[in-house]
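FYI, it's all coordinate maths here, none of it is from the lab. Bear in mind that the values here come from a model prediction, so they are computed numbers and not experimental data. Cβ atoms are built from the backbone, for glycine too; each structure is taken alone.
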Structure 1
């Protein structure tokens, strides 16, 4: 910031520049729905402390008092729910860079908790009571343990007495001692990809922009992940039992950058064909990634007799080889895109070969899924 702004420029000076004049919550909700997403998480407050709703604890530093003069959390939550297809969640940072109450608590070696009692917890109660989210994505936990943030008491209220007690899901960022240990699901690190089944539900929170979580007006097209990259991330994540949370970077006037929107809609297009292999699936205990073909991934349906094989490269001679599918008692193999039944054979030296349709007959370009039904 010091490189691009005059010495006396502060974060508060950004407030009036954030206009959100073109923010259309209905359009956003429609794009989110068409992306195939099952839940959306809105950044309601980041580390600078500006709230996207008229918080009573952020007087003069919220989206109604400064900038858009709109309740952005309320508008998007209503638009998302009106489409009845996506669950609404909120991101909230515990920690704030500049808040004097936090500075005082830190100077006392956290023996005082004024910042928590006067700012953090009242905000969380506001969000839950006013907007009833189904996901709370906590962040900014790294400066103090959960006892300082009073996370246990808040979560006890959340799960026992709050208006969302029966539907709420939370992550693991509630203190330095909770990350990757405690929570409804694990996030562990940004862009978390364990490369194995971890025994808990987890999430890969990553960005469409390779280099930033926020909007960059000088970002190049090459700085945005290709659709092949994103589909591969999705498939790999789900194969190991995770969810993909994909960050987009809106502009200060409330627009989703065109290339980000394009990627979301492309993912939705792919899921409209292959979503059966992703939604409501679970890792296949035998294999997640093929030992012969690194571009071949697996998931399992709710029915244990059904395995999905997702391949990210089209094989030579239209023949898909797999070691993991060896010795399975297969009843049928169907390509999801065409619903065509495919032939297969077990190789004498081990493994399985599936004869695909000719590539020229296949419209998809970003990965393909097979539904394999076994005789149990």
Structure 2
């Protein structure tokens, strides 16, 4: 995620028991340690439960009928602002549309495809009919005059953007597989929001969709020499627990990770970059020191929102610290825990620190700068 390490914290406990990048119990402790222990157990069973919960979100949070076609699985989603989302939904044949979904009263909703543009429809409070846990909207689009029906689960739909918005594309040359990242909603941002990234960075988010895409690629090309190239700006992870399993998959498959001149990693993106070996930074501007290019960024985490408990307020015995410490020791070796503590001190959860060469050298982080 952009500033906070987990957006799943407010979900019902029945749905996400134990899903918390910081404390699971909320209980305080007086035990004091200088650093967290790397004793968290990552397991197939835990991963299976996490992934099952994310699949339920993909398949149950929202259903859209547009021009007679039913779209019932969420592929990607992104917060445009705190009042606007864009969500990509798939039909049974894998065809997609992007749903522009603002809060009631903020703006009209819309259906977007790159070939046909944006087709708006009314979705203000008067159009939203709530029954039990579900809200439905029935309307006629303003431009193409076709029927649209949107039905969403009130609770689950709040968290659809935790699925992520980063596309992983693959190419193969001999025994070498190159995986590249891109933002799922580039066309929507360009055509609807008039944003191309020329003035301000457009960032994509990591999530369960990132894990599932990488899993499919690894399954298809297991045993190949793989390189993961961050070719766009990764703003972070919306789901740190699943993101660590994504990183472990990178590490277990001995991938090279590369931040290209057009890309950058921040927060959870840096966690995935850390999982590679070697870790290569290709500078956006070779005349500048690396921190001025803002390509590898870190910060601390907080529980939930800006007013909530920060990482340093949790004892190092907390499962959130232990999980992170275990992850970084796995992917970085002996300097992993020290690097994790460095990220906690580097900047607050709502801030950012772009790594210097001195930072990198201290922890052996970037193995090659080009």
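With relative contact order in percent (Cα under 8 Å, 6 or more apart) coming out at 12, pick the structure among 1, 2 it was computed from. The correct label is 1. Here mean projected area of the Cα convex hull in nm² was derived from just one of the structures 1, 2, and that gives 19.3; the source is 2.
Looking across 1, 2, the calculation of mean count of other Cβ atoms within 10 Å over residues 127-134 that yields 18.2 traces back to 1.
Computing distance in nm of label points 7 Å out along Cα→Cβ at positions 79 and 311 gives 1.8 for which of 1, 2? Source structure for this number: 2.
Structures 1, 2 were shown, and mean count of other Cβ atoms within 10 Å over residues 63-70 at 15.2 was computed from 2. Going by FRET efficiency 1/(1 + (r/R0)^6) of positions 55 and 143 (r between Cβ atoms, R0 = 25 Å, to 0.05), which of structures 1, 2 comes out largest? Looking at the calculated values, the largest one is 1.
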